[in-house]
Structure I
Amino acid sequence: MGRHGDGKRVTWWQPGVLYQIYPRSFADSDGDGIGDLDGITAHLDHLRGAPGSLGVDAIWISPFFPSPGADYGYDVSDYTGVDPVYGDLAGFDRLLAAAHERGLCVLLDLIPGHTSVEHPWFRAARSSRSDPHRSLYIWADPAPDGGPPNGWTSCFGGPAWEWDAPTGQYYLHSFYPEQPDLDWRDPGVHERIGQVVRFWLERGVDGFRVDAIDRSIKDPLLRENPPAAPGERRFDFFRGQHHLWNKDRPEVLDVVRSIRRSAEAARPGSLLLGESYIPVERLARYLGDAPGDAFDLVFDFPFLASPWEAGALRHAVEEAEAAFPAFGWPCRALSNHDNPRHATRFGRRSLRAAAMLSLTLRGTPVLYMGEEIGMADVVPSSGVVLDRAGRDAARTPMQWRDAPAGGFTTGRPWLPVGDASQVNVEDQASDPGSLLALYRQLIADRAASPALRAGSYRGLETAADSGVFAYLRQSADERLLVAISTSGTAGSHDLYAAGRGRLPAKGRLRRSTEPDRAGGQALDLRRMELAGDEGVIVQL
């Protein structure tokens, strides 16, 4: 633990930068075309602990547990093992030790809401209605017409119920039929998932990203969801329904607190980062009533869903700032394994300014592997679809160098690799004007700046048509202005007026996203010149 200038306590993850690794696509050590744990270990110097590394503070590793692969690891058949395609527990221990030697914390995925149909718990549960494992899952008799108990839909389409002929009941699945939902109203689920949490924390991991927590509790009466309003788009409105009774129930906070108790018992202060695609005002509830009561961080997904437009980005940021409790700390990502990469959504011109936005806002940023070099979606060839939910394009292998398969593997990669001759780590590592160099610089700026690490945030009232998102970051002894242009055209902007008396007329440029615009120059904030899609940090 540390402290910043205003005397408030600061944990490692507040000033820290997290980096998501999708292990199947990061680095393959054995030539089978699939990334593995030894491949991650071999590339940790890219992330921290070596000259020229990114300088991130933690890695979050997406699932590598034994799994039949219906949802590429999110259908877990053994919570405390390693799927042989990724290695073994000894290989994980080597990875953990190597990360810790470099000062990297390690987060794992915790999938508390469902297992695989192949998990021993579910295999026992469907063997007989009287089996003691039966109560770990959600079962229901057919409706009078013999169909599903109600009209709930799954996230991936179709009914949320699957018929189990041998026992004559339906089981609930919020995602694929191969992922039966656990029933967190049963004390046995609390105990079993608590054992999983304790197993990994006692092994030395530093915390968890907790998957799809909003689906952990459902209405015991199985009441019907109301239809979504025509044309209304919200995170809790999809597949034609407002998921009132099978998502984000009030008792979900009890589940979070149960996981917190298990974590604290094994390793006090472990980081818990929650995932939930719900409106931000409801997301804030999962932080609990005080620090350490529930989740430490929750992903601000309305921010990830925003277009590259200054007003929309500011609205998302300030909606979270207003909704979170006073002790709350935002957590944001621009890309992840479930959504199109922002290089594709925003366009390549935006990437340098987007990097500055991500790394200078108040909150903990999470980088998705490859965004530091500008990787974009790679659409598989026609007819080649592995993920039924259509997420293959954002999960393609890391592009390490200009070589066959981008240096990811010596074999045939499990998904196609992008154009590594144009975008790869090795070439950008030696180019001081590259996107990778900018990420390194911005992460170092963040680490060196009290205002960026843990200071306050205040948005400036820029003109609606300016295409500029500007904000102040301030600590007890430092004040910075950040201005991000989302417009493709250059312009002059009066940020002094936008500050409404809170800014001086002049400042000094600390950093620009334009490689040829040197820091240190004096700036007139009444006539701030910004190139199209440029970002600047100004010392006030």
Structure II
Amino acid sequence: MTKHLERRLPRRSSSAVSASILAIFLAAGILAALATPCSADDGPKPDPSGTATGDKTTAVDAAGNPFVVPEPTDKAAPDYATNKKAFDDYQAQAAKEPLAVKLADDVGHVRVATNFAWTLNTGYLVLFMQAGFALLTCGLVRKKNAGHLMMLNFAAYVFAFLAYYACGYAFQYGAAALNAAPTNLGGTPTLNKFLFGSGMWGFLGGKGFFLSGPGYDSGSLCLTLFEVVFMETAGYIIVGAICERITFWAFIVAELFMGALLYPMSGCWVWGGGWLSQLGMSMGLGHGYVDFAGSTVVHAVGGFCAMALAVILGPRLGKYGKDGKPRAFPAHNLAFVVIGTFILLFGWMGFNPGSTLGASDLRISVIAVNTNLAAVAGSATALIFWYFMFGKPDITMACNGMLAGLVAITAPCAFVSPNSAVIIGILAGILVCVGVLFNERVLKVDDPCGAISVHGYCGWLGAVSVGIFADGTYGAGWNSVGATTYLGKAGQGVTGLLHGDVTQFFTQLGGATLICVYAFALTFVVFKIVNAICPMRVSEQVEREGLDVPEFGLPAYADGESVQ
């Protein structure tokens, strides 16, 4: 043990690099926060106590019609007279019945409180997915690296969260009030500034750094909890593709990069009111780019980031023989793999239904069923595909097939029928198998857990599936498009190619491809530079021995058995 500890001493410089980069991220967040102060005259005030969040303005009927009638402002509008009369009648009625107004305030507050509870509890389910990722990835690698895998999963949550707290959340949702206010949570009125861009062409949010000032608000922090666990999911994904050869300090830098910049920037484009989400309003392209729960925002970003890192690191020692053919490294614990997969399935019941941000949106039942159907369809397809290819069913590919179905249904889960969910799951089950073989045999990209195929390729498929299978029954008003009519129909929601909207298909195809290219290219450029400054890969001796003891000083299994 002493020899192993001595071997680690010269690597203090790597730890210093990691600490320096963390300090840079924190300093950048502080500077950004100071650059966007919340002065006394700086718009709406935050509500950290939660007492003012939710009132008559958030009281709506089952169809989403508000209790409060807004005052019309455009006197030139053709329906101005009608709307003005409705507003005057409401004002007169409210003056006569103050108790009704008070009751509406209470109803609005309770509605938001109910949605808070739903959003937070589903967020806790997503947080528990970390345990599933840890077991899955640990089980798929060799025993000598099991402790290293567990530490990577643990550290991913810690360091990515710190980066997201410092500046990631502000970059992603700092302008949410402008185009993407979470109305189920009472809105986030204090988050109303783009750091780069403006109007329908915003690229980066500019408020909420360190969750202070405009970010210190009950509605905003409810959203923070839910969104940070989504960001963390992208952070866990990269573990499966870069394990068994990356140094711990390099992994920390990758997680800081994910939480501070890579995920928040594209997340702003799609969920924070940024330019991709507004293509329907700015250019008439369907409902803009739509990703309900993150097939691309979370999974493709994580998958293609992982791919870039895997390319830079290169394959594990012994993965390819002198003949160039890949060699299998068997999983060391199949029980971990299966248990981890089922934990992930359980957590996905928060991931997808929770993305309504409200139990008051009864589409949650459709979303939950669609999610499960795609999962089992993907698993069955992958198992059968592998059986016909190699003569035996493979439990690891059956598990990856289930995850592939879950990833692919994540974007379209709210917009498609159960039959479409099964078809999407089948497509994902085929794609994940083909993707694994393509990466291993053609691209020569060593992905120990199949993360690139599961999350990257199937994430892309999920977003494109919105543009194909969305049936228009849900999403009226999504990204401010079609609140009254769309495609000539009242209440028409997000609609795909098979149901009459070709523009949505091309928006999804282009947007999904762009996000995948963005995640791969930015990661590759940044970490090619990082790797040139300080190599990210462990030494050959450490890799052959196993990373547990050289990197952390103790093995995962202290039972005297072989660590191979």
Hey, relative contact order in percent (Cα under 8 Å, 6 or more apart) derived from one of I, II reads 18; which structure? II
Could you tell me which structure in I, II was used to calculate FRET efficiency 1/(1 + (r/R0)^6) of positions 89 and 137 (r between Cβ atoms, R0 = 41 Å, to 0.05) as 0.10? II
For FRET efficiency 1/(1 + (r/R0)^6) of positions 313 and 505 (r between Cβ atoms, R0 = 30 Å, to 0.05) computed as 0.25, the structure of I, II it came from: II
If distance in nm of label points 7 Å out along Cα→Cβ at positions 201 and 473 is calculated for I, II, the one returning 3.0 is structure I
If helix-only ellipticity at 222 nm (-39500 (n - 2.57) for each DSSP H run of 4 or more, over all residues; to 500) comes out at -18500 when worked out from the coordinates, which of I, II was used? II
Across I, II, mean projected area of the Cα convex hull in nm² reaches its greatest value in structure II
At a computed 24.8 (mean count of other Cβ atoms within 10 Å over residues 161-168), which of I, II: II
When Rg/Rh (Cα atoms, Kirkwood Rh), for residues 97-368 alone is calculated for structures I, II, the one with the largest value is II
Consider the structures I, II: one of them gives 0.00 for FRET efficiency 1/(1 + (r/R0)^6) of positions 265 and 521 (r between Cβ atoms, R0 = 25 Å, to 0.05) as calculated from the coordinates. Say which. I
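From I, II, which structure was Rg/Rh (Cα atoms, Kirkwood Rh), for residues 185-344 alone = 0.98 calculated on? Can you show the working numbers first?
On the way: I: 0.98; II: 1.06.
Structure I accounts for this read-out.
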Check the numbers for FRET efficiency 1/(1 + (r/R0)^6) of positions 65 and 465 (r between Cβ atoms, R0 = 35 Å, to 0.05) across I, II and tell me which is largest. II
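Every read-out reported here was derived from the displayed coordinates using simple, explicitly stated rules and does not represent laboratory data. What you see is a predicted model, and the numbers here were worked out from it, not measured in a lab. Cβ atoms are built from the backbone, for glycine too; each structure is taken alone.
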